[in-house]
1. Which of 1, 2 yields -18500 for helix-only ellipticity at 222 nm (-39500 (n - 2.57) for each DSSP H run of 4 or more, over all residues; to 500), as computed?
2. Determine which structure produced the value 48, 33, 21 for Cα extents along the principal axes in Å, calculated from the coordinates; the candidates are 1, 2.
3. Quick check for you: by relative contact order in percent (Cα under 8 Å, 6 or more apart), which of 1, 2 is greatest?
4. Given 2.0 as the derived value for distance in nm of label points 7 Å out along Cα→Cβ at positions 14 and 110, which of the supplied structures 1, 2 does it correspond to?
Structure 1
Amino acid sequence: MSNAKQYSTDVSCSDEWVESPETATFAIDKETAEDIIKLSQLVRDNGLYKVEKFDYRVTYYKQNPEDLEDDEVDDADDDASNEVRTDCDCINVSSDEFWFSACTKNTSIEYVTGHQSIKELADHFGIEFTASR
């Protein structure tokens with residue numbers, strides 16, 4: 001992923017009473033960007049809301065690693081105590097945005113990352129993309 005686009009985004013949760021991850025990080029390479037653009041075209045061509053497929057590239061953090069003190073970061077890195085274990089991780093693609101979702105391991109509590117612009121992703125890699133709006 002030499003020229004990969006790096007993301008760090010907020011996370012929302014399907015259950016307001018559960019402590020959800022604060023931040024999620026992931027990287028998108030050019031090949032994945034091209035796949036996202038193809039999926040967005042599929043959505044537009046067929047009048048769909050979104051398409052979804054399994055994708056385990058996202059790391060969810062209980063606390064934003066940038067906000068932790070140096071000694072807390074070392075502890076979090078040593079035992080991965082800051083990472084949230086997930087299952088059923090998916091990428092979701094609409095006509096002009098993409099985002100990721102996952103469930104806490106062994107539960108049905110769903111986390112969703114912030115929505116990202118496909119146009120901005122395409123521009124990063126110099127790929128032609130016409131938004132639907």
Structure 2
Amino acid sequence: MARKLLGIEEVIAMLETVGVPAVHVHAFQQQAELILGKKPQQSVDNVTVSSGHGQRSQRGFVELTINTTSTQMHIAKAREIGLMLLEAAEAATSDEIFVKLLERIGIADQQRVGMILLDLRELRQGTRGISYPS
């Protein structure tokens with residue numbers, strides 16, 4: 001099963017939702033930012049996509065490789081992932097434009113911007129978390 005990853009803003013929103021005192025939320029945010037600031041970052045992902053045909057299955061497949069991790073999938077799953085990538089790219093573009101607009105109108109507090117983006121995500125996809133295709 002794939003791991004679900006959350007951004008700091010999402011975790012903070014969850015902590016606030018369950019009533020964690022603001023002093024603890026702030027301490028968590030500082031610690032998380034400190035840790036993430038020290039985490040080594042890979043500047044470039046090597047991504048390759050290729051097609052193939054299985055000798056045993058006698059079916060076509062798509063192989064996706066990101067850095068050193070490869071996976072093979074059915075053609076339908078590859079099309080589904082392709083659509084999810086396009087939709088996510090559009091949403092990310094929308095988020096970027098929206099944040100710039102917020103900055104122009106004077107909303108620059110990153111925690112507030114993060115909460116507004118969570119609301120936007122919920123309006124756009126019906127959930128604050130990961131939206132899975134049906």
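Every number here is computed from the coordinates shown, using simple stated rules; none is lab data. The structure presented is a predicted model; accordingly, all values stated were derived computationally and were not measured. Cβ atoms are built from the backbone, for glycine too; each structure is taken alone.
1. This figure was derived from 2.
2. It must be structure 1, since only it matches.
3. That would be structure 1.
4. 2
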